[in-house]
1. If log10 I(q)/I(0) by the Debye sum over Cα atoms at q = 0.14, 0.30 Å⁻¹, for residues 81-128 alone computes to -0.31, -1.28, which of 1, 2 did it come from?
2. Taking distance in nm of label points 7 Å out along Cα→Cβ at positions 49 and 217 as the criterion, which structure among 1, 2 has the greatest value?
3. Work out the source of 3.4 here, i.e. which of 1, 2 gives that when distance in nm of label points 7 Å out along Cα→Cβ at positions 89 and 185 is computed.
4. Taking distance in nm of label points 7 Å out along Cα→Cβ at positions 153 and 233 for each of 1, 2, which is largest?
5. Quick check: 20 is what I get for relative contact order in percent (Cα under 8 Å, 6 or more apart), calculated from one of 1, 2. Which structure matches?
6. Out of 1, 2, which has the highest value for distance in nm of label points 7 Å out along Cα→Cβ at positions 73 and 225?
7. Given that helix-only ellipticity at 222 nm (-39500 (n - 2.57) for each DSSP H run of 4 or more, over all residues; to 500), derived from a single structure, equals -1500, which label among 1, 2 identifies that structure?
Structure 1
Amino acid sequence: MGAIGWLAFATTYVFKCGSSLISSRFVLTAAHCSRASDRDSTITDPVPKVVRLGDKNIINSFSGGLLITDDKIVSIIVHPQYAPPKKYYDIALMKLENEVHFTKYTQPACMWTKFDTSSLGPTATLTGWGVVETHGKTTSPELQAAVVDLIDSDTCNQLLKSSCNRNWCGVRDDQLCAGKLAGGVDACQGDSGGPLQVQLPIHLEAGTMHYVIGVTSFGIGCALPNLPGIYTRVSSYLDWIEPIVWPDS
């Protein structure tokens, strides 16, 4: 997983979104992470500049004895149908200046290719450096993980019916719904763009494999009861992703 950084001053970055490394040159994230607010006084430019990979703690300069590097973003490809402030088609790719050298700390994620998620079990894990308190504003320097329940679209739409507006009104086929209906566990500000993933056993081999099934998109507040979060369904966008990331395949 990678943290997306905006330039604060000089060579200091603030990290406001997450991403998933899917090849040696591309990360997958949310379209709304492609540009911050022009009114954000904590940064010098609303366009993100770097992706920090291979470190669970984004404050530290070293991980496992290795100097952490920030990979420069040279191109941001937002889905052509994304039209903010509407919250559909919330997916983007960021191309890095140099090829990433894979290590035990930095590996590309696998993307789940099937629309059907029923075989994956009832839960998934979200990760990010976002705000850890419901009413807080401070993001976490340490990578956090939380297990949430996958919620069917009909149930989700009933729960979020009162949140319907001109920018979003119901879960579509290219979105996923997940959360804890009792509240207390959720993605929050700063987690956007990060992965919703499942861990599956590898056949004929020991161990497991993580698959990214969703990209953290938005929620109504954070971790509130009966208000699950919305994620962009990765499998719905493979036909858009693959020609960009692997044009010669």
Structure 2
Amino acid sequence: MAKAKTPPVPAEMLPKHIAFIMDGNGRWAKKRGLPRTAGHVEGAKNFKKIVRYCKDIGIENITFYAFSTENWKRPDEEVSAIMNLMREYLVEVRKHITENTRFIVLGDKSAFSPDLKRGFDSIEADTVDFNDMTLNMAVNYGSRHEITGAVRELARQVQAGTLSPEDITEETISQALYTKDLPDVDLMIRPSGEFRISNFLLWQSAYAELYFCDTLWPDFSPKDLDEALIAYAKRNRRFGGV
């Protein structure tokens, strides 16, 4: 993948897969006396900036936690606003489909309205062979829900006689997850001052480096990402070794 900008660290020290927990939209709006929905609008704008920057510096895989299985509990107005932002983004992605970015949805799409589900399915199908960068959107996603679904699927295969319990490996489980086509997460970034991963990519982040900062998501800039990448490059990833 050709880089349009020079990354803050040598290319070989960049993570192959970055996961972002886009947190702080509501607090960003509250600080400014605005409704929470305004924070989501600004967060969506910033999401596009960060996607562009990641592509410009040569990040191969990026995953954004956009809407969790628990987020349905939020006020109807807020949920509706988030759904509309997803619709708008799908339209925008369609306009830029020539940029060779693959789009993958991670999550249970069955809960979405028919038009939104069709939009997700369509953009996934139309970009399946693109390989400059893979952009993953975790929507109606919860890691425990994902793992439970994978266990059920493997149990069905065992029951049907197509899989032996002795043949179940870590790779078998990985291939039953939404992320079966993706490498494990190298770097997980959570802005907003919170220090938790909120049921996000638990299996895939077994050896991920975690990076937290106080910046609220709408204000999270390429400079903030550079700082995260520099911190990541300085870490010694031992993967359980010495």
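1. 2
2. 1
3. Source structure for this number: 1.
4. Top value of distance in nm of label points 7 Å out along Cα→Cβ at positions 153 and 233 goes to structure 2.
5. It was calculated from structure 1.
6. When distance in nm of label points 7 Å out along Cα→Cβ at positions 73 and 225 is calculated for 1, 2, structure 1 comes out on top.
7. Of the structures listed, the value fits 1.
Values in this text are rule-based calculations from the coordinates and carry no lab data. Only a predicted model underlies this, so the values are computations on that prediction, with no experimental measurement involved. Cβ atoms are built from the backbone, for glycine too; each structure is taken alone.
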